[in-house]
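Bear in mind that the values in this text are calculations on the coordinates, not laboratory data. From a predicted model like this one, the values you see are computed outputs, not experimental measurements. Cβ atoms are built from the backbone, for glycine too; each structure is taken alone.
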Structure 1
Amino acid sequence: MLNIGLKSIMATQYAITVTSNNIANAAVEGYSRQNLITSSTAGLNYGGNYYGQGVDVNGVTRISSDYLEGTLRNTRSSENYFSTLHDLGVEIDSMFSDQETGLDKSIQNFFVSMGDLANNPTSEATRTVLLESMDSLGGKFENMDYVLSLSSDTVDKELVAYTKRLNSLAENLINMNKSVAASVYSTGKVDPTLLDSRNILLSQMAELADIQVTEDENHDISVFMGDGLALVANNRLSPIEAKSNGFSDGEFEVYIRGQVVSDRISGGKIGGTLEYRNDVLNFSKNSLGQIALGLTQLMNAQHKLGFTPSGAAGSEIFANFSSVSKIHDDNAGTGSFGVSFDHTVSLAAQEAAVSQLEPREYEITYNGVGFDVVDSNSRESLLTNVGSTFTLDGLEFDLTGVPVAGDKFKLSPMTDAISNYEVLINDTADIANAEDPAGSISDNRNSLAMFALQNSAVFNGGLDTMQSTYSTLVAGIGSKVSSAESASLTFGVLFDQANLNRESESGVNSEEEAANLIQLQQQYSASAKIISAAQEIFDDLLAAIN
């Protein structure tokens, strides 16, 4: 009886300790409820009967579900992915869609001024307003480009911060793995508190990227990202790093072991930031540049067909487009690519070229024989093994210098078209609104032709006008940002539900634990009475013997 009572009182004391610890940690994030595991001590055979020998304490178990923890991490990763995409994109969406900060009103004002000139070609005031509207349009392009550039800088800084944070968490995970191993080595069992702390680390890592978690027989956790990128494996860290892509003034990419893995990360804040850059920011810059390039070059082409009031042939209103490639830091040759728009051909040919323009950037690699061209964002192959001069998407590409096999070139003609915007005429007498050199100042036929370009479907394969192209751009950005917001809210709800499921399985119910504590107090008193009764019987036996 004494032995049974002692075992019972010790087991109850341990159970009270575990229950008290559950109550104390009820509000601690990531804490998993613990439970004391006991079993009945094997009975002893006396006279053919087995008599129980009390209770054994087998250990403390942690109530946890790998499936629920994994679901919680996945939904958290997705929520952070879409919320980051939305939060970054909403500013750009507002800028493009707002009448004051967007381009639509400036384009309208430019063509209204052109229309006013066509209606009143002899008015010096209308000519002055037209020049002012050209400058105003250029200022709008410049302001929007500035905001987009600031956003690009923000993306780079965020990627650096996020990757550093992920590396720090991964190092902590490795240390936690070692602590778990040490606890197993010293006691043969894992400290449940360490497992909770490790799960919190994994949850924080999931906020930054989509991760897959595996656990080996030694209780070591390995973490993989994307489609199998090892961040932590065999307790070794493969650091993730955000740095320049190697081109002068190039945007940042994410690297592991020297390889670009940006396109393989599809979750968390890192994935959301990369998605924003590729599908919202770069799309916006290139589409804006597509409009700038088409507008300036077609206006030039039409203007050169007219004559000024003095009978001089029209000149370029805007600077002719040109762009030079960025050179990769590892290039060994002297090669460089230039991009231009052929403004020497007819207006019809230039309209055909504008219809082929695509809102994208290009990466060209010299393979030792020819050049391979890919879309810089999507990595889609565009041309293979072409020569040093070629035409693509309505643009002329031309090599200067001598490349070496492996040399890479980055070209951003659409974004360069924005910075290329420059009004070349500043004298109203240089506006060529007449159709022939003998025309008087009242000849408005060429200005009418320039005004008509507003409604000419010359963009996107001849399907869109300048303004419908811009409207499509605004709608596209708005749709992506709105979809990201909707997805963020959806995954937020799923995360809350996953958290509730996890709490239902692993969380602490304070009322239930309090009831258990009362029951254990009663059990402790009963166990003490067993010891007391055994003591009294023992005393009686001693008294009888004496």
Structure 2
Amino acid sequence: MKNWFSPAVILLTAILLTGCNESAPQTGPESATWSEPVPEIPDYNSLELPEKPNILWLVAEDLSPYIAAYGDSTVHTPNLDRLAAEGVRYTRMFSPSGVCAPSRAAIALGMYPTRTGAMHMRTGPWYSTQENPPDTWYDGRKIYEAVPPAGTHMHSTLMRRAGYYATNNAKQDYQFRTELTAWDESSRDAHWRNRPSPEQPFFAIFNFEVTHESRIWMRAGDSLLIDPDREITVPPYLPDTDSVRTDLRRMYSNIVEMDRQVGIILGQLEADGLLENTVVFWYGDHGGPLPRSKRSLYDTGLQVPLLVRFPGAQLAGQTDGQLLSFVDLKPTILSLAGVEPPRDLDGRAWAGAYRAEKPREYIHAAADDFDGCCHGRLRAVRDYRFKYIRNFLPEQAYYQPVPYREQMPAMRELLRRKEQGTLDSVQLQWFATGGAGEALFDTQNDSLELRNLAGNPQYADVLEELREELSRWMQATHDLGMIDEPEYLERIWPEGSQPVTQTPVVEASSGQLILESETPGAAIGYQWVGQGQLPAAAWTPYTDPIEIQTGQELVARAHRIGFLPSQEIRWQAAE
């Protein structure tokens, strides 16, 4: 196996390690304003790609740009350094939610969670993918699945329809049961190496859970992978105490381990001779694990690192400064695969055959209910310089008392000092209530969003522009988070019952089988099995009439996302 490390990595690291714990400055001229962005964008039209390149996603959980490629030299990440040296570094990629399940729904569907009903964290346990999940969640709330518009399909279903072998290793958690036709394999063993033919292109996802917020307190007793005496910069919105510094060191230690795990997968890709036929994405699934990061609408909760390596290291070392959202990932991989993205997506492709003509002007985000304990309703819009946040429940703070987060020592320290009255004005901002419920931040001069400019008359025009854009976005996407969760549930589950996908009908014609379901927009999956045999876990997506296989039995099911899957139907040719 070739070594994923190289001498170039060492040189790159020396160049990148220019500062400690500081985000890289925004690209573009200093004179760029909120109304006249001038982002740096590579020439994607120059890319020369295979007709159907492999697509590999390496996803680190709960991670802000805390790596050397973005100016943070706290720890050494040689594998990510190499990706940055041989790929494109994206400086403005954002999630539309600061927490995992709504973010993952946005990625899979290419739509905002507030459009698809996936905005509340969470609608049920991640194991709701099983056939018969429990009826209630841990807090007594009814478990339900978000119901996106009819005809909406997961990214992997569309990639499979295009001939790709799609694998997920292994987290799902989409706010809805995984679409029946989504994966060839989704498990801890899922791998491109399991595809039936080495010639088949693949779309493979590997999730790295070691950087998840829970790994800060769950691994508290483990040995640190960084020097325990290494100087750590504590952000001003957290108290500078031993417990906070320990949590920061654990966070960075987990990043070191994540980089090692990334290197293993990249080493396998290179050993298989597939590196130059594969577009490699590495990114965080939303902002970092610390208090005032994850679940928030500050950039610390929404902005993530993204590195993309194209075959042949094309565009190596370049920076892309355009505004990008997670809803853009699905149309982009389809575009790279030569597949025209559905027109009803909220996202747009930034590379490939169907690349959008113009970059985004804004990104949008929302924060709603968390874990059944906390009811919120916040919305945000951001351009190249300014961020606007509106709290539609101003009597409540931006902070919400999520018990899961309060297992973290840093969060407990923050709450303890709040109770004692020893937090400073910056640290208290997160807990503030009342006022107009609006905030405006100049992210160019205040990257941590600590100075609210909403009441400053010098920024009145900016405030009004972003206020109007937020209203436009909410109306255009039919923001479902603006209605109470019980009302939404009544809309999608009339009389409290989850709708069921209609069983497909099989019609034989001219030696072929045509499959249809009366449920609008449902995906249909099928398999050929021996008579009476049970079907396997993976269902082949139905796209065109199927050739009849004599001596075999066809098994088919239909599934619309958010509905229960249909019953099986079996068909066999007469003897």
Structure 3
Amino acid sequence: MRLILLLLLSSLSLQIMAGNLAITIEGVNSEQEVNIRSMLSIEQFNNKEVTNPSRLRYLHSQADSEIRTALQPFGFYRPQIKSQLNKTDQDWVARYSITPGKPVLISKLDIQLNGDASNDKSFKQLLAKSPLRQGLPLIHSQYEQLKKQLSSLAVERGYYQATLTRHRVEVNLSDYSATIMLYFDSGPRFNIGEISFAPNPFDDDYLRSYATFSSGDPVQNSSLIDLQSALIDTDYFQRVEVRPLWNEMSDTEVPVYVDLQPNKRTKYHLGLGYGTDTGARAKLGMTKRWVNRQGHQFHTQLLTSEIITNLSAEYSIPGKNPRQDRYSILFSLLDENSDSVETRNYSIGVSRQKQLGSWQQVMALNYQQEESTFSGETDTSYFLIPQINYSTLSTEDRLHVKNGYSLSAQLRGSSKAVISTEDFVQTRLSGKGIYSFTDKFRLLTRAEAGTTWVDNFDALPASLRFFAGGDNSVRGYDYKSLGPRNDSGDVIGGRNLLVGSLEVDYRFKENWGVAAFIDSGNAFNDTRLSLHTGAGIGLRWFSPVGPVRFDLAVPQDNGDDNSIHLHFNLGTDL
């Protein structure tokens, strides 16, 4: 009985002594506090129940020494520390009030560059940007960072034998000063030797045209990685590895070997889908990734749906700089039969695609012949159309955009003096923007505008007129159902276009979201613009191949059909 009583008293005593621990650190900045907490042994009990008070008191007694050690990387070697460990009614409180004092100053900074790097501008710029300065406080992380930067820069710029011959920090507590010695010997800088390729179906000279370097240039890792990325982006290869052969170097020349594994030469595409603009649709395509050893490519595709059938083919030829220049010969047959448009278009043309920084320029010359039917009357037209397009896109992930934008501009026209039915000039501008307020909320904006200068608008076929309405235009209205109408009430398209959209979506699960939106716009012929507005809500599935959108939209204008319209679409946000 006495033993049971003693056990109960002991258990009661432990319960009285138990309680959660709260640790407070005062007098230091956030970076210093993080380092202190990482060094404090007592931190393991922070916000936890204390079941062993004697162990807690022992760890508290170690805190003073641990705090001093944690402050040394910031140059503080003589801090004043007031430590308290108290037991309140229920909990424990450990409080550490710190006065860091004066930091150790750098009295001598001895940094020496030896080897070829002593004449390398990049190393001089690195040292000029370093925060290490004589007379400033000693911060060990800055010293360690400079060592890593020197070594990384040496690897990047081809100093294969670089080494730190001396690296040392001496702290003299008698005069409270520090001396830094950092000696870096880069050795020689190595150059690119012979560039060779694994057996592949292309001419070596053609593949070398993707490189931004040539034999004799200094070795730079970023250039090698850049070549590897460029060759992968061609779609010629399923695996590319660009590596310097250091074990085969002679003097300061290092051969570079490009290991390649080609893709299958022919790629086939097959797809089935549905969109409210097009109805049920199917796609069948074939791509010859390379036609010959100069990297020419051929692509053909048949798209068929309930209202549109399009057969297209493209033969593309890389330019002198294949990463930036590409020439194409294009052919297309298009048949469209919707509620608003009935047209058949045949076109053939040539184009040149050129990369100008972040912008892509496409210059093209197309000849097209088109039969358009409005109100039962069919007109045949033909045009030789030069055009120029500029486009740019900025985002980290095209399939799952958090922030980004896309812009495009087009100018095209024709002249009756050169194989054309009518003179016209047409411009078109469009842009999209996405901004994430939080990880769950996004704002999506879209705008499009166009205008046409033409004397006889009736001579323009359907493909050269503007229409609005549909999944990617004004939701709440059918595909190409908005625009000027003829005496029979049929939509015949307009000279001008103006469309805008605002949307907010909320991701309530990892791959699911909801959206609310408002779209407004119209196609029109004069300055008397009458906008049509649709608003609604939608469901989003963020699939591995991009967002799938299910939208319910209702027209907001008096006189319009106010029934609910379903819009279904699959595609990237930008």
Taking 77, 26, 14 as the value of semi-axes √(5λ) of the Cα gyration tensor in Å derived from one of the structures shown (1, 2, 3), identify that structure. 1
Can you spot which of 1, 2, 3 the value 0.25 was calculated from, given it is FRET efficiency 1/(1 + (r/R0)^6) of positions 504 and 528 (r between Cβ atoms, R0 = 30 Å, to 0.05)? 1
